[in-house]
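Structures incoming, each one as C-alpha cells.
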Structure I
C-alpha cells in the first residue's frame, strides 16, 4: 500500500481535497471527504473478497481515494465530477508510480463509476467501476441522515440499512 500512501500525501490530492472541503462546508448532504473515500475503499475491498472478485487491494484503495477528487471542478467549473476526477487521478497516479496499465484501469473505473449495470449471477466479471459504484452507495449512512427527505437520491439507491 506504499503507493496508496503516496496518494494521500500528494500535493494535487491535498489541494483538491482542501478545495472540496471549502466548497462543501455549508453542505447539508453527504460530504466528499477522506472518510467517505476510505469507507468506499474498505467496502469495495470487502465486496471483492466476499464475492470472489480478483481485484488488487492497492488498485481498489487508489480508485476509491480518487473517485471524487474532481468535485471541486464540478462546483467551480461545471465539469462532471466523474470526468474531472478521472483526469486528476491520471496525474496523481503517475506521480505516485502507478504503471500505465494500472492508471488506465483506474481512470476507466472512476470515469464510469456513476453507472451500474446489474449483471446476471452467471456473469462473474464485475468491473472495477461497478464495484466502486456499489461501495460508494453503501458507504453512505442514509438511514441516519438529517437531510434524508431533501436528498435527491432515488429511494431505491439510498442506503437504508447497515450492511458493512
Structure II
C-alpha cells in the first residue's frame, strides 16, 4: 500500500482495488481492468476527450448487500442526480473480474475527484473509481485514501461485436 492508501480505507478496499468496469458508450462497450501502475493498455475513449471518467455506484451502501428493490431505487436516484446536474454520463457495470458480482453504475465526465467522492458519499458508497489517460484510481468517499494503478481497456462494437484494441 502507498502512503495515501494507509489513510482510513473501507473494509472492502481490496475488492474495490481489483474491480473491473464495463462502460457502455453509444457505439461500443469498453471493459476496464486495473493493471500495474504506469500501464495504459488500450485506447482511452474518444467521447471523453482527456477528462477523467468517474464511475459511481449507488448499490449496496457501505459494502453491505441490499435488496434488488433497494438497489434499483438507489440507482434511479443516482441517475436523477446525474441528470439534474447536467453531467455527461454513460451506463456502466462494475464488479469482480470473474463476473460473479456485478453492480449497475454510471460513468460520468466533468466531475472533480472531490465532487465524485461527495456524490458517492451521498449514496453511502465506500469508494468511486477515477479513470484518466494515465491512471485507474480508487478513491475512498469518506477519507483521502486513494489507490493508483494503471489500466487495460478493451472493447466491443455494439453493431458488429468486433473487438477494439
Structure III
C-alpha cells in the first residue's frame, strides 16, 4: 500500500464517488438504502475532511506558501460540506429535503474533488518531493486512525477550522 499522500486522497475520492453513484442510482423509493448510503457518505467524508484539514492542508501551507489561496478555498469548501453533513446526520431518509440536501452535498463535493485532482494535486506533486508526500501520507494514515466517523457539534467544528486557519 502506497503512503503517497495524493494516492491516499485519490483512493478516498474513489470510495466517495462510488457511494455518490450508488445513491444517485438507488431509485426514488429506496428510502432505507439511501439512508444507509448517506450514513456511509457521512463516515467517509468526516474522516477524509479530518485528515485533509489536520494534516494535508497545514503541511502544504507550510511547505508551499504559494498555494495558500488554494488551501484557504479548500477549507471553505470543506466547511460547506461539513454543514451539509451535519444537517444530514440529524435527518431521516423520509424527511422531505433529505434527497435534495444529499444531492447538493454530492454536487459540492464532486466539484471539490475535481478541482483537487485536476488543479491542486498536480501543483502539490510538482512542489513536493516523493519523500515529503510519503511522510505526509504516513501522517494522514495515523490521523485517520483517530479521525471521527461522525460530525461533531457545529461549534466544535467551527473552532477546529478556525484554529487551523489562525
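No value in this document is a laboratory result; all are computed from the given coordinates. These numbers were taken from a predicted model, which means no experiment stands behind them. Cβ atoms are built from the backbone, for glycine too; each structure is taken alone.
Some notes on this structure:
- Distance in nm of label points 7 Å out along Cα→Cβ at positions 112 and 152 from the coordinates reads 1.7; which among I, II, III: III
- Here Rg and Dmax of the Cα atoms in Å, for residues 16-95 alone was derived from just one of the structures I, II, III, and that gives 14.1, 40; the source is II.
- Distance in nm of label points 7 Å out along Cα→Cβ at positions 24 and 40 - highest-scoring structure of I, II, III: II
- Between structures I, II, III, the calculation of relative contact order in percent (Cα under 8 Å, 6 or more apart) yields its largest number for III.
- Taking distance in nm of label points 7 Å out along Cα→Cβ at positions 32 and 56 as the measure, the highest value among I, II, III is held by III.
- For helix-only ellipticity at 222 nm (-39500 (n - 2.57) for each DSSP H run of 4 or more, over all residues; to 500) computed as -17500, the structure of I, II, III it came from: I
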